[in-house]
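Since every read-out is calculated from the coordinates, none of them should be taken as a lab result. Keep in mind that what you see is a predicted model, and the values were worked out from it rather than measured. Cβ atoms are built from the backbone, for glycine too; each structure is taken alone.
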Structure I
Amino acid sequence: MRGLNDGGSSELLRTVYRGIGEYGKVHHSTFGEIWAYEVDGYGNVLMMDDANAPGLLRLSYFDCCNARDPLYLRTRQFVLSCHNPYFLKGAAADGGGRPHVGLGYIWPLSIILHALTSTNDHEILQCLKWFRDTTCGTGFMHESFYKDEPSRLLVLGSLGPIHSLAN
């Protein structure tokens with residue numbers, strides 16, 4: 001993990017990394033030891049990942065770990081599986097959703113970061129195809145789309161979902 005080299009912040013960074021190492025890892029029955037999305041200091045753990053950045057999938061992209069680190073790879077497997085309640089598999093695409101946008105809606109940003117964090121050419125190509133095929137023919141990325149029908153777009157306001165649009 002990269003650190004800051006400006007004196008005082010380096011010690012803080014080491015303390016944070018030590019805390020993540022001690023409290024941020026959990027045992028998952030399918031994947032073994034992985035990073036948790038959230039821990040509260042009282043023994044409670046939230047096992048999920050969010051489509052936005054930062055998140056568990058993006059750790060290697062932000063140089064928090066090596067993309068080939070076994071702990072990261074196991075965590076990545078969890079994030080891109082049905083064990084993550086916000087990872088969606090659909091007829092149109094697979095991708096990450098978010099707790100506040102409604103179930104079934106994929107954020108294209110999750111597909112982009114899925115590709116950017118991959119070391120597998122086939123996986124990257126699949127992500128590019130999903131990205132291309134979910135623009136409703138406009139060639140532009142939308143904020144979110146329904147996993148089975150990309151023409152069902154979700155329009156968000158400052159307080160959450162306003163309504164969905166069908167082209």
Structure II
Amino acid sequence: MTLRVNQISRLHVAYTHPAGGPAPAWARYVATFCGIGYLKPGPGTFASLATALLWFGLGSLLAPKPQQIVLVIVAAFVTLLGIRAASRVSAACGNKDPQFVVIDEVAGQLIALIGVPLVWKWALASFILFRIFDMLKPPPVRQLERLPGGNGIVLDDVAAGAYVLVIMQVLIRVGMFS
């Protein structure tokens with residue numbers, strides 16, 4: 001992917017706001033999930049897909065029991081760091097929930113994958129369900145968007161991921177894809 005001069009100029013504008021100043025590079029990098037937030041259309045879908053694929057690949061390097069422990073730790077870390085990064089970037093650009101901030105989808109998708117076997121059918125089901133819940137935002141997910149700063153950006157996706165986590169565990173227990 002190559003960026004033209006006008007695209008680079010727009011990226012700079014997206015990160016600077018007279019009231020907030022520029023967002024730090026680490027915050028931009030985290031908030032956009034290494035630039036995936038700039039992919040069109042649907043940057044959140046690209047971020048969720050990249051997260052599921054990364055976990056599918058990296059999780060397969062671990063034994064099953066440590067997989068889940070590592071995933072919970074990574075999900076918690078991404079959530080906490082994501083709140084901070086999203087707060088900094090949204091303040092800098094003057095937008096409550098910029099579309100290019102996709103670390104929230106990464107955190108939510110990681111939560112949706114907790115307890116899911118590393119089998120492509122399960123990973124795909126988790127991805128699809130997460131995207132549905134992230135878009136529909138059933139209560140109280142939508143209400144969480146009203147929280148200030150990065151909390152409102154990230155925690156609604158965390159809640160959507162928690163919904164999917166519960167549904168996936170039910171589907172696993174009833175042997176949906178067995």
Structure III
Amino acid sequence: MTEAPPRPRTHRYAIELRWTGDDGVGTRDYRSYRRDHVVRVPGKPDLPGSADPTFRGDRSRYNPEELLVASLAACHMLWYLHLCAVNGVVVVAYEDAPEGTMEETPDGGGRFTGVTLRPRVAIASGDPARALELHGLAHRRCFVASSVNFPVRHEPVVAPAGAPAAPSGLGTKS
């Protein structure tokens with residue numbers, strides 16, 4: 001008798017979103033309201049959101065486009081750290097400066113055309129070539145990257161902690 005394959009595990013993520021930008025007249029016209037909102041997850045700090053400043057948003061608040069780029073970078077980092085831990089690569093510092101590109105369409109909509117992650121990693125031990133290679137596997141395992149319909153590219157740098165070739169600030173605690 002053949003065993004049935006294991007059932008995939010399902011995870012659900014629920015948030016609360018509340019618009020806080022009514023200045024007393026609602027959405028009477030395009031300029032009559034703020035794009036401010038709050039993202040809430042029970043037991044966590046509120047996340048202040050708005051639109052991109054190009055679309056009348058508040059630049060001091062997070063916009064959905066930034067959060068998408070951050071989600072891709074964080075997912076990649078978490079998978080990468082896990083893969084390094086189980087492959088004998090000791091990471092002591094990790095920084096990223098990801099950038100996403102979105103294009104507007106003639107009808108006023110838009111879409112992301114790509115995101116580039118630029119992880120800079122300092123390792124205390126392990127094979128630097130293997131550490132670099134694990135970025136590809138982290139990309140293939142990342143739940144968020146597997147869910148988007150645009151390319152997510154990687155430009156990783158791996159260097160020994162404290163080495164002159166290590167990117168600035170890596171391998172030291174601030």
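Of the structures labelled I, II, III, which one yields 5, 15, 18, 20, 13, 9, 8, 6, 3, 2, 1 when P(r) over Cα pairs in 5 Å bins from 0, in percent, for residues 94-141 alone is computed from its coordinates?
Of the options listed, only III reproduces it.
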The highest value of distance in nm of label points 7 Å out along Cα→Cβ at positions 102 and 126 among the shown structures I, II, III is in III
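To which of I, II, III does the computed value -9000 (helix-only ellipticity at 222 nm (-39500 (n - 2.57) for each DSSP H run of 4 or more, over all residues; to 500)) belong? Before the final figure, lay out the partial values.
Working: I: -9000; II: -22500; III: -7000.
Answer for the origin of the read-out: I.
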Cα Rg over 2.2 N^0.38 Å: greatest across I, II, III for structure III
